[in-house]
Structure P
Amino acid sequence: MSANATGRRAAAPIVSVVIPVFRSEDCLEPLIYAIHKVYPPGEGILEVILVNDCSPDGSWEVIERLCQIYPHIIGIDLRRNFGQNNAILVGLRHARGRYLAIMDDDLQHSPDDLPALFAALDDGADVAYAAFGVKHQKLWKN
């Protein structure tokens, strides 16, 4: 598996968010904005790893732009479509945070839930999951 990574590395963050990306050029910026509401940039707490799974739209261009703006965003561009699970694994291999979160690229998972999930880990849980009452994804993603 070959990947092209972009972004700058700083000291190890506390939180690493891994996001597999496919057909998401329109929702990546709102997703990063939502994550920044929970973990503001510039505090050294956060790293976001966006793994482009050879998306046929302009997702990689958006990722490159976000990496230029925010030093805590790491972009990885896979040379072909390997599938969501493999894209997640690639992102996890690059993650350096004390806490690791895996999120969808379409805001199906709310970044607002991250602090509660990490609090469960601080209370002794090995793994924390979020449960969703209603799915908000596009029909073609089902």
Structure Q
Amino acid sequence: MSIWRREATLEALNAGCAGTLVSHCGICFTALTEEALEATMPVDSRTRQPFGLLHGGASVVLAESLGSLAGWLCTEGDAQVVGLEISAHHLRAVRDGVVRGHCRALHLGRRHQVWQTDIFDADGQLCCTARLTTSVR
């Protein structure tokens, strides 16, 4: 059974992010299953830090983008979802290629949600894990 309460397509999710930080970082939503949302992000001049590695902040942008959008998909009507707190553990450096974020719910309450996003490099190695708490308004 799906956790989503809104009808959505990947095309609509990507189009809705045009002209935002999400599109600026090259984030593309790629999978919407019954319990998870996935997106990819390139490791390039937009997302690297000065030492040539994937910027930790870019990983956090990917995780918060996934969690906030997934949270919104779990609501109805004119509800909005905003991030309250995020923590990220950067486990492995990434220099190039594309990373993939896999986001799933840990808690879906009426007013708060908790989302876990694991970010993998092109070889499938876990490079970051992040937890986002959101508020439903």
Matching task: 4.9 is the computed value of distance in nm of label points 7 Å out along Cα→Cβ at positions 95 and 111. Pick the structure from P, Q.
Q
Here helix-only ellipticity at 222 nm (-39500 (n - 2.57) for each DSSP H run of 4 or more, over all residues; to 500) has been calculated and equals -9000, so which of P, Q was it run on?
P
The highest value of relative contact order in percent (Cα under 8 Å, 6 or more apart) among the shown structures P, Q is in P
For distance in nm of label points 7 Å out along Cα→Cβ at positions 15 and 47, find whichever of P, Q sits highest and give me its label.
Q
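Values in this text are rule-based calculations from the coordinates and carry no lab data. Here the structure is a predicted model, which means the values were calculated and not measured. Cβ atoms are built from the backbone, for glycine too; each structure is taken alone.
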